[in-house]
Structure I
Amino acid sequence: MVTVRDAAYELFRSLGMTTVFGNPGSTELAMLDRFPADFRYLLGLQEAVVVGMADGYAQATGRPALANLHTTPGVGNAMGAIFNARANRSPVVITAGQQTRAQITGEALLTNVDATALPKPLVKWSAEPARAEDVPAVLARAYHIAAAPPRGPVFVSLPMDDWAAEADPRSTAGALGRSVRSGAVPDPAAMRDLAGRLARATRPALVVGGVLDADGGWPAAVALAERARMAVYGAPLEGRSGFPEDHPLYRGALLPAMAPLSRQLEGHDLVLVAGAPVFRYYPHIPGSVLPDGAELVQLTEDPDEAARALTGQAILGNPAAALRTLAESVPVSDRPYPEPAMAPPAADLAGTPLSPAAVYTVLAKVLPAETVVVNESPSSASVLRQYLPTQRPGGYFFGAGGGLGFGLPAAIGVQLADPTRPVVAVLGDGSIQYAITALWTAATYRVPITVVVMSNREYGILRWFAGAEHVTGVPGLELPGLDSLRIAEAYGVPGVRPASAGELAEAVRDAVAADGPRLIDVDLVLGAG
């Protein structure tokens, strides 16, 4: 007899989903029974870590990743990470166990009483199969929905007694071997009109989002910017970089607030936003969305993103494909090239403790060009982007949702997805605590990531917000007594605490060359990011 479990694993094989990120509970044991030898299971000690690893893995591979959680409590533990995955446009197929069907009505222990509603509105789709025989077909549907633009997480609740039931061969055969192609081409007439507007513009600007990185859009963005001589900005608070940040046309990331963002765009008469919202703001600093005299066109594959934009016109379709079309159709401009952005001031490498600028200057000098940086140091994130620019596609990941706990597990997932590239996670000493148990996973599976902890012994970003919001006497901003180095060693991750820029450089070189995880705890100038 072919069981539902047999059919489901055959489906996973056909979809290339042979890596499972999980934290098993009693309701998941039936799924994991006789776990196949050609699959690998990555254990996270808490469900937010599980989804965070799957998030990083899905982004780095460009394919849906499989995360297996423990019924209601496990889904609850993972909700913050699911929120981040949604903002990151990560195609994660999240499964969770459910009580046996015979005990759901009576709400036996661990029953998910409203399984499909629990993860909403953070997932694109949520389902529980009506019959055990429907499990493979529902999983296949979940995969294709997660992978379709705009990508995002989906959820499937699976009663624990379904796995041993007999599979329906016709339903299983229908689920296997299917493909769903995406990448809608923008309307040709709209693109011709946009090309004409770009040619007539006096000083156009290109704002790039992370979707370009996910869809291989860097070459098209560079070609268009150079051909039309456009200043290029990073969209605010994006999870990935859509343009080489060492390119002379790159002007840095836009600030995530109305008034300062509008000021950054002053002088531009046409703003083209590709693969990003218009715009992602925080905090609220009232002002105009655009400066006077500027018009905006958004290229997006997300109808909701287009609908909620506060200004401008939108063209639906794959942003990378749209830029390729424009790069081929826009005439070479004779406009003067935009002036390059000012270089940041040189960091003091001799002083101790080190500043964030000094740390990132050292990293920029020492790290190999192909290094992937995962950033979750909120109070020094903008400094990182100045001193450690992303130079290659897939080289930068950041939690676009703003929820902490993404960085450390995502770095593990990214490294597992592409072991050929060094991965460095830059984390705040407060941020790392949200998913600290991921250190155990990195040590147990010998995942060679380098973790750089920016230790300022406070929630530095909250102190900044307190000043911006004119509030005083806020409790809970100090973090005395944290020792990330000793915590890491307890989880099996060796570490060092360098006292100078030279020691930091040596520690980074050693960590990147190691065959397992390493942690570098950097004491910062107090009050620095």
Structure II
Amino acid sequence: MTLRVLAAWGRVRLLGAPWDAGRCDMDNGLAPQQRATASTLAPGDQAGTGSAHESAGGFRVPASWPLLAVLVVQTVLSARLMRADTAFEDEASYLWAGHLEWAHWLHGTPIPPFASYFSGAPVIYPPIGALADSIGGLTAARILSLAFMLGATTLLWSVTRQLFGRQAAFFAAALFAVLGPTLHLGAFATYDAMSVLLVSLAAWLVVRAGARDDATRWLVAAGVVLAVANATAYSSIFGDLVVILLALLIALPELGGKLAAARCLTVLIVIVVLLGLGCLAGGSSYVNGFEITTLERAQGSASVSAVLADAWSWTGVIVVAAACGLVISALRREQRTRTVLLAVLAFAAFLGPVEQAYLHTAASLDKHVGLGAWFAAIAAGYAVDRLIAAAGAGSARTVTCGACVVAMALPVSLGVSQSRQFSTGWPESTDFVAIIRPLVEHGTGRLLVEDPSIAEYYLHAENQWMRWSSTRNIVLPSGASSGGPSSSAGIVGPGNAGTFGTKIQEGYFSLVALNFADTTSLDERIAADLALNPHYKKILVVPYGPAPGTYVIWQYEPYR
């Protein structure tokens, strides 16, 4: 039986010519207008394939097996990271916020003004992630992200197959699936994976629209999905341009400039209308949150070269391959629309890194490069496909394709090591949570914790959120922020030292925990103010993070 299966697999010739899908593969089930578009964009000189291949003895091998192999590898490599570390601050913050949103919807519980400082709408991903967290904790929430990323890889396969054939689709999906940022997002419970999936779905919709006459529903659907993606993660708005240009370049050869431009306008109008309605429904807090986290982000201290070097180390393989695809298309004098399309796809890889280089910050860069890499992977798959086709027919092509598969060992090795670094790049919080738990649960006073989201999440303190303040924001008795509704407190910078000093002098906090990491200068001022107040006593020093990282805890004793 084993020999029959191996023989069948050989007949499929995964590394040979029959798998080299071209125009014929894309034509299956497409309308005549779409076939015309496919013939314009696809290489068109390869052998076509059907949905499955039949071997001797009638054994049929599904054509989706290469995709399934990619998805299995991606699942295994991301799954190993599920328990690599405790919750990151962003994970804890979004999941905790999601639980609070449910409490607000179901019971009318007051909640913090998340919309004014979250970098995505708090009513989209956080409640979804919280549902998964309620079922199986942090691991289940991370598995949800893995499902999102597997969906993105599947959509990448489908888009590339429709544009350039199945062989290009395999290498595009494989390169994207093993990237360090991709593997990391597949084990990271934030909105990033969901936004990548949604933008990928929008790209798939515009490609499916092709040049067909009845494309309006596809384009409207793409606009709706992009609007939801933008609301999920504000940073995904950079992907809108790529999807809109994709719609233009796919329709342009057959429909002409006016009709192709009308399609772009359809997608754009849907996005603008839906986001405008969302801002009206959400109020000024959403607009404020978008401005602070996206349009007016604070400048960091990282050099441009450092930011670009990091991005290059993570996505350089795909960027080089995508650039080669562009050069190949230009040298072969292919139709201009295809060359421009490849240029747009390759350029997408630079959107995230360039934006963060402009802001001189590498914060979250490993998460923001994933979306651009998804688009660039399409061009990378095309490049590999053309390289194999250039080897000629027969054994030379088989050997070349096999060599390309073997060469995947390099990006796999890089992705494995980089994703491990991404997923263990923050302190393990088990000891800190275990120590602070009784101090919090056995009291009712107000708490000042430098990064409270971790403790809030693990202590399930949703109904006590007004007790918790951070070194970026003091929560007042009313639940309002000390910085006011338009303040950037709680996002990028430390709070006002004078305000904290006044509160400490008044004994406003019953417990203070500082780790002198994120807001070091302010922490030192707060520690000095604590030393001047005889009622605050240093009670614990908890190891936290790389040596000599610690959390120092003070407790208020009114009768000392």
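Since every read-out is calculated from the coordinates, none of them should be taken as a lab result. Because the structure is predicted, anything quoted here is derived from the model rather than measured. Cβ atoms are built from the backbone, for glycine too; each structure is taken alone.
Observations on the structure shown:
- For 27.9 (mean projected area of the Cα convex hull in nm², calculated) the corresponding structure among I, II: II
- Among I, II, structure where helix-only ellipticity at 222 nm (-39500 (n - 2.57) for each DSSP H run of 4 or more, over all residues; to 500) as derived comes to -20500: II
- Distance in nm of label points 7 Å out along Cα→Cβ at positions 351 and 383 derived as 0.9 - corresponding label from I, II: I
- Taking mean count of other Cβ atoms within 10 Å over residues 79-86 as the criterion, the top structure among I, II is I, with the largest value.
- Distance in nm of label points 7 Å out along Cα→Cβ at positions 223 and 335 derived as 2.0 - corresponding label from I, II: I
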